[in-house]
Structure I
Amino acid sequence: MSTFLHDPLVFGQRLRFFRRRAGLTLEGLGAMTGRPASYLSQLENGHREPRLSTVTQLANAVGCTPADLLAPKAPSRRAELEVTVTNIQNDPLYASLRLPYLRPGAKLDDVAMEHIVALYQRVRELSNFEGGRASSGSGFQAPGGARAANAAMRDEMRKRDNYFAEVEAAATRALDAVGYNGSGAVSERNLTDVATFLGFNVARVQDLPPSTRSITDVRNRVVYVPQRNATGGQRSTRSVVAQTLGHFALGHGEAADFDGYVRQRVEANYFAGALLAPERAAVRFLGEARARQDISVEDLAETFYISYEMAAHRLTNLITHHFDIPIHFQRSDPEGLLWKAYENDGVLLPADEDGTIEGQRLCRWWSSRQAYESPDSYEMHYQRTDTAGGTFWCATHIDLDRDRGDAITVGTLDSMSGWFRGSDTTRREVSRCPDPTCCRQPPTEVLRRWQGAAWPSARDHSHFVSGLPTDTVVFSPHPGVELTDVYSFLDRHAGKI
């Protein structure tokens, strides 16, 4: 976690300034520090955050102090403008304009950038973008509260490189307490023993209310989960048990607001991954795969007996923190609508004006959507995509464990793809999104032929209000749960204890 940086873009500009002052190329600096030029380029472009030890090493190489590199001010007005123009384009309000990415390079002069900065500042003033997010003590949040909570959580995950050291430590303590041997999959006995260590018994039942994944009787210390035949198999049941135990291992109480609810869901899901694919064992496994240039989500899933999606999440937890490889994750449906996403590699995700990505549509040319059009759509789909933000390599798996067959995509910068299985793919596409002429507007000839002569009826997408809240106004500590059913269930089962 590299939160000591004021702004990665400013750090990158300062590193570039001192490197050039020292007369060093990226390759030369790399030779002095033992870092690849591609990694240093990511630092200079603000796509990565270094560890503090790396900052000291870089400062020694370019002839300055660590404080010089970490100063919060850009080294020149030109550099300040480049940082500002880049940050402007990362603002959700700017993204809502659907404008092509404008690279603040040498071809864009200072006067043009001064105009862009001044105009955007005025646009923000007129939009009153920050209005309507205040929360009162009554439990009510104005529209945007849940959306803001989701966006804030993603921002924190990005700053942490999606690595939560405190959750890893909690999972490690639980596994050490029950004698997990430190390699391979966590056994059913290990999982049951973790529940006992936390003071709970696990009961599998057939009549769990349909609005719940599990119910915990806190008074009698029983965790009720569905029978395996109701969850899609043993892997799903293990995940539900681990997620539920995560709330108690991490000391969660009843959430008081959207921020707390979202954080608890993220932390509990993270705990489940850390419990079922333990850090020490998973890092050792990934390190061996990296040495072979054969990192794959599917092998991680099979080795630790977890779902493909959990393995993909686990990869994003560990790959940057331990191996300095930036990553992005997406889960989307066959229509290209996003359910979840994470990135720390600079990939441009579609978002509305307040930063919400849930329900936004991915570019038609991205791997997540092209996988459905492939003749072998239920095999792994590997692809490179050239975008305004750079070239990215992706691996997409169609998850048949879900009724809709969602696409789960993991990817990275093309320069880092060599560590992964499938990096030799010849598939390549070009995405110009958010330019609307890329894939959102029909070709002119087709538009002229059919405009005004078609009346499509849209299908509801109500699933986007399940799980994590997206546009909820009034906070409930148990959104989407029928409490009457829950209490009736507990009445039925408490008498059997």
Structure II
Amino acid sequence: MGRSGAGLSKTLILKGLQCPKALWLTRHPPAFEFPPQPELEAKFRAGSEVGQLAQQLVPAGIEVPYEGLSIPAQIARTRELIDSGAVVIYEASFSFSAIFVKVDILVREGDAWQIHEVKMGTSVKEVNLDDVAVQQYVLNGCGLKVSRSFLVHIDNSYVRQGGIEVEKLFHSEDISARVAARQQSMPEIVMELREMLKQHNEPDIDIGPWCTDPYECDFIPWCWRHIPENSIFDLRGNGVKKFDLYRRGILHFADIPLDELNEKQRQQVEATLQQKDSFNPAGIQTFLDSLWYPLCHLDFETFSSPIPKFPGTRPYQQVPFQFSLHLQAKEGAEARHCEYLAGPESDPRRELCEQLLAAIPADACVLTYNQSFEKGVLRELAVRFPDLADEINQRIENIRDLMVPFRRQDVYRWRMNGSYSIKEVLPAMVPELSYAGMEIADGAAAMQAYHDMCAMEPGEGLEHLREAMLEYCRMDTLAMVRILGELERLVKDNGSVDFCSPSGK
């Protein structure tokens, strides 16, 4: 998983700063089958795209390529460019004390140099300062004076109008003083990490908050393998501090002092241990009374990108590209399904919006799961298309949230594991229906599938991917139909259910 020997890199040092054990495991990988992480490759591709675009902030530079050149050749090429008087170098490569770094953008300033580090984030984080501190340590060791250091990050207030305006998309922040404060400790940090790597045995470092801060560690499956199901780390919410319990030797649900838990966590523990379900018919009835027919079960899929793809979008804005709709004309009627999935690369919002408005009757109840998301998407569409705003706002007013009875715990089944996510609620309420085995099984995978679709040529592969995307979104609204049906059944087993008419909403 990493290069052998005494050599380090900026990435490895940052890994060691987060957890020395993670660095040791990188050099001494355990015989353990780690789950695939396709999202990391997608993140790397997006980061490369952002880095390439940021080069336009300081144009006319010369790049030292990573592909096709060995590390010694990259270092030699960088030195050659510096000696020949180059003013701007992209991906400049250096090694000092067997530490290899690449600088995103290196800019000559008199007899010194500026470091410009490019990140996909929207602010300066502590780990970014360590990142640049390692670079400056290596450059200083190579005899280069660093005059200033900058963190170049995305400005998420930017709205694209026409082509990308690079100088508005990025914000450059001078971090020189904060980086300098980290320089004195860098030699000692490097020495300690090297000494640790010489150990023959895995460092005795237990799990802790550092496993996910600032990044989720690759080795969590290995280091957390002793954590059983129904452990303190499965507690939902922000009540008791889980690592405090862990350090007291409390691990299993059965060992947790119940009086230390908040109400919802206590319910989760007791229900799991007793495998006990509970429900409040009156609370469910109140929710059902807020619905009416015709009733539309709605779900959106959206994508986001650090570089806005279409005019009128911001960095990381949730842009809808797909919807699924199951419509029930009256109580007990079979749900009729309709759907939309955009073609690749074209702005899907106008067409999606028009098809959605055509599919949802103006007087229909619109049922979502987590209404804040769907409402947010629709509000963005109303702003984008003023001529459709009245119709969109009418649908927004008619939105109701199927999550409500689960969030209020009017229904709680122990198999929900303390969560009211639809991915947990569905198998607990409708065991025969599941996302298990689906090619696309969550929103993150659907988002990545859209990006993949946009990069694919027409053919069987593209059609297969589109069908998988449609199947996933269809499952989301079918799940809502079936969950609502189970709520109705629970109440009907304990009394009648009367739905409001549209005029009674």
Structure III
Amino acid sequence: MNSAFQAALKATLPPQSLLIEAEALRPYECDGLSAYRQVPLAVCLPETLEQAQAVLRICLEHQVPVVARGAGTGLSGGALPLADGVVLSLARFNRILGIDADNRLARVQPGVRNLAISEAVAAYGLYYAPDPSSQIACSIGGNVAENSGGVHCLKYGLTVHNLLALKVLTMDGELLEIGAQSLDSPGYDLLALMTGSEGLLGVVVEVTVKLLVKPERAQVLLAAFASVETAGAAVAAIIGAGILPAGLEMMDNLSIRAAEDFVHAGYPVDAAAILLCELDGANAEVSEQIMAVREVLFSAGATEVRTAQDEAQRMKFWAGRKGAFPAVGRISPDYYCMDGTIPRQHLAQVLRRIGELSEQYGLRVANVFHAGDGNLHPLILFDANQPGEMKKAEDFGTDILRLCVEVGGTVTGEHGIGVEKLDAACSQFTAAELAQFHAIKAAFDPAGLLNPGKAVPTLHRCAEMGRMHIQGGALPFPELPRF
């Protein structure tokens, strides 16, 4: 590390806020996508806005890249450090700054855990809607960076639909205030632009979120099916009937068994697939919708339909779904979590094809996903200690992403591009679109020091790989880069 650069950081941060020793840096070498690792040059953990601004200005002066990091639960390598760069951790920006129950909003720092917001406002009969499966650990700043969703995003939207305002630091330490504490603000919609930008445009230091009133009643239906294709078709049937559930989730047999062994949620372990359909609202409305959904499910081929009898059982049903990822981790040495989105009408077709790919590659796959909005999370099981299995899992995942694009979907739903899907993104976007993305990046970060090499592939990379999106198609995917 440059001695002048190190001296400047030491003069700005207290000793406990600057990590430079190898062992202290090791915990920051990756995010939730642990297949990609890199020890950073240093880790800065500012405790004040002024310290964060100073770190950015020092890095700009010395032309050192900066990777902002929240809780490190991301699954696409978005917080992967650079060997010559600094990790700017917002972990100590962890306070809820204010709750305005009358206007249904809360001001929070980016290091506040997602679930902590709902816990803090529960006494007012309010809650924060986006609920990723990692909500007990993931931070709201990371949710903004990745535009996270959750099991209730079908009805209540993603992070971008539940924000009112952001405070963001640019690379030169300037504080930008985006949005307003109202339903709309004048000018370009920079709030939406910043949400999902994966740390490429600025560092989020404060978030104002919308709060919702807890519904009078929420109840879950659990439906079992004899095949994943039938369950997929049932999803379209529910939406086609004009019913908008609060959540509509699907799990296949492998994930059902893993979750049941882990959580003991009361799942039917002999089912090929289950759907969890939550309905919420006024008591009379929910009663009417439950009857309607039961009829649709049986007509669509459900072999069994259960209704949660109380709040404890409802939470148990959801605990199994939200615990599916760690549950699968108990039955396989490693797993590769994919994230793609498809039009709902193609669910049955895509699930059938994923099953065929599983046989082709000789790797098991557990399907767990937000069925209502077509956001797939296939978990590819493998053993990294076996030669060639990591590459085989990556190739399998690449084929799933290609399949998503072929049916009119996208290469990501809520996990972001990070480093994992840079090549896949080449098949998603045209050269003109990529050029515009880079122009926006340059407008916010002319020096290109904020999370460089992530989220948006270069035109050169796509052309070199021969995978530029052309006339609605693309050439085959190459092997993902290894770090």
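Derivation of every value follows stated rules applied to the coordinates shown; laboratory data play no part. Remember, predicted model here, so these are calculated numbers, not experimental data. Cβ atoms are built from the backbone, for glycine too; each structure is taken alone.
Just checking, which of I, II, III has the largest value of distance in nm of label points 7 Å out along Cα→Cβ at positions 344 and 392? Write down the numbers at each step before the final one.
On the way: I: 1.6; II: 2.8; III: 3.7.
Largest value of distance in nm of label points 7 Å out along Cα→Cβ at positions 344 and 392: III.
Starting from the value 3.3: which structure in I, II, III was distance in nm of label points 7 Å out along Cα→Cβ at positions 40 and 80 calculated from? Please list the in-between numbers first.
Values: I: 2.8; II: 3.3; III: 1.6.
The read-out was computed on structure II.
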